[in-house]
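> Following this line, the structures themselves.
All of the numbers you see were taken from the coordinates with simple rules; none came from a lab. Fair warning: this is a prediction, and the values are worked out from it, not measured in the lab. Cβ atoms are built from the backbone, for glycine too; each structure is taken alone.
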Structure P
């Protein structure tokens with residue numbers, strides 16, 4: 001199973017996937033390419049660290065969405081990788097129908113809440129402000145509706161009385177780093 005990772009930041013979730021691959025815990029999955037929309041993103045260094053091609057791909061002309069010429073560049077570059085799965089690992093752009101249709105059923109996203117609760121931006125903060133006792137993270141297929149695609153799996157994180165927003169975020173990120181590689185390993189076996 002060929003995996004392409006899209007990310008915009010330091011790449012902690014991408015690192016979890018790559019480390020699982022290094023430890024032979026991705027089943028039949030193999031990361032074949034990392035793309036980022038930020039020329040200085042930390043995720044680029046992971047390519048060197050894990051011997052996987054990592055490339056800045058210009059998303060212009062838009063700042064917050066992938067559309068027009070930028071969308072066409074991404075579609076062409078990703079299609080050249082022949083991926084079975086595209087992982088959004090902190091990719092901070094709204095995907096439009098052209099991209100979603102080009103890779104229908106192949107794009108998965110990691111969200112820091114137990115969807116359908118707390119979709120959209122700041123899922124951890126939303127859960128914290130609501131005072132829930134359990135939250136977590138969700139891996140789901142991407143559809144045109146934000147954070148509403150079919151759920152693949154979830155991990156529960158209990159909110160303890162001593163937690164702060166910062167400690168809760170750290171617990172959720174740790175759960176994400178375990179859940180996402182495990183989901184990819186299972187998907188790779190089902191495609192095997």
Structure Q
């Protein structure tokens with residue numbers, strides 16, 4: 001189905017929308033960071049290689065995968081790859097204290113965490129290294145290199161059926177007690193946001 005057709009429907013998963021854009025306009029820019037650009041075709045391929053790697057590492061449908069890093073093209077692709085694997089994105093703010101980051105990581109139940117050198121430096125001595133499988137989005141030597149961790153070129157995940165009420169992401173709010181609390185947001189909510197942007201752009 002076309003991207004427009006998906007957006008006109010009641011619900012679809014965001015990875016399917018990315019794949020539809022890749023099929024229709026593969027050379028159109030999808031992500032831009034400074035002078036670097038990733039096209040929809042390249043983004044869809046990278047997204048699926050990430051999803052393949054997560055499934056290979058035992059991440060199941062509905063489970064969380066953590067991201068704690070600066071915003072970048074690999075970060076954006078990883079976010080989508082987690083969704084394509086049928087998992088939920090646990091968003092951990094790098095500005096959090098080491099103790100808070102460890103608490104959020106444990107609370108999310110993530111088996112895999114995607115980070116960068118800055119985050120790894122913050123977490124030294126907390127036991128983070130032993131808590132989960134770590135992948136360095138910036139290919140730094142603080143964890144398994146992202147480029148080597150990816151699924152093989154041309155690979156994709158096993159097909160997953162994503163339901164509207166399935167977890168899309170987990171965000172953490174300090175609430176009134178100061179202790180971060182996980183707020184689970186479903187695919188249905190985020191799909192509504194996509195449709196809203198599409199309607200507003202017309």
Structure R
């Protein structure tokens with residue numbers, strides 16, 4: 001096994017979206033990252049996922065969509081400070097990729113496999129961006145479940161947001177966090 005890959009995987013750490021900055025991936029880097037992201041298990045070759053990329057001014061334009069959704073969907077009228085936060089949500093990183101899970105009814109291709117394939121795409125996307133030297137944050141937040149945001153993304157009834165992957169350069173190295181104790185989560189079936 002390649003030690004560089006193992007080193008990357010053993011040290012990989014999410015970066016808070018607010019701790020990401022320019023530069024983000026170039027067009028060629030993003031193309032490679034997205035290509036790598038799709039190299040996941042995909043039973044029956046359904047491609048049960050797709051990408052929506054937000055870069056440049058599109059991030060601020062979509063921020064207006066998010067703020068309007070917040071105004072319309074929040075039970076209490078949001079403050080201007082909250083609306084400003086929502087407008088800036090996608091400005092936290094130079095590139096935001098929405099991974100859309102698309103479950104298709106096909107005999108022999110269970111829904112769970114398709115949803116997990118979309119999750120695998122998210123993780124491959126994160127790892128590929130990390131391997132290119134970028135920091136990442138894989139988030140859903142309330143916007144992934146907002147009817148107005150779903151409409152703005154033109155999601156079909158069978159589509160859901162698997163995550164928004166924020167990609168940029170980390171402003172600072174993230175401290176590691178406690179990791180699971182394998183003794184508590186691993187069992188061996190004995191029959």
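> Between structures P, Q, R, where is distance in nm of label points 7 Å out along Cα→Cβ at positions 58 and 162 highest?
Values: P: 5.2; Q: 2.5; R: 1.9.
Looking at the calculated values, the largest one is P.
> Using the calculated result 45, 23, 16 for Cα extents along the principal axes in Å, for residues 66-137 alone, pick out the matching structure from P, Q, R. Mind showing how you got there, number by number?
Working: P: 45, 23, 16; Q: 32, 23, 17; R: 48, 36, 12.
It traces back to P.
> Assign the value 0.55, calculated as FRET efficiency 1/(1 + (r/R0)^6) of positions 74 and 106 (r between Cβ atoms, R0 = 25 Å, to 0.05), to the correct structure from P, Q, R. If you can, show how the numbers build up before the last one.
Numbers: P: 1.00; Q: 0.55; R: 0.05.
Only structure Q yields this read-out.
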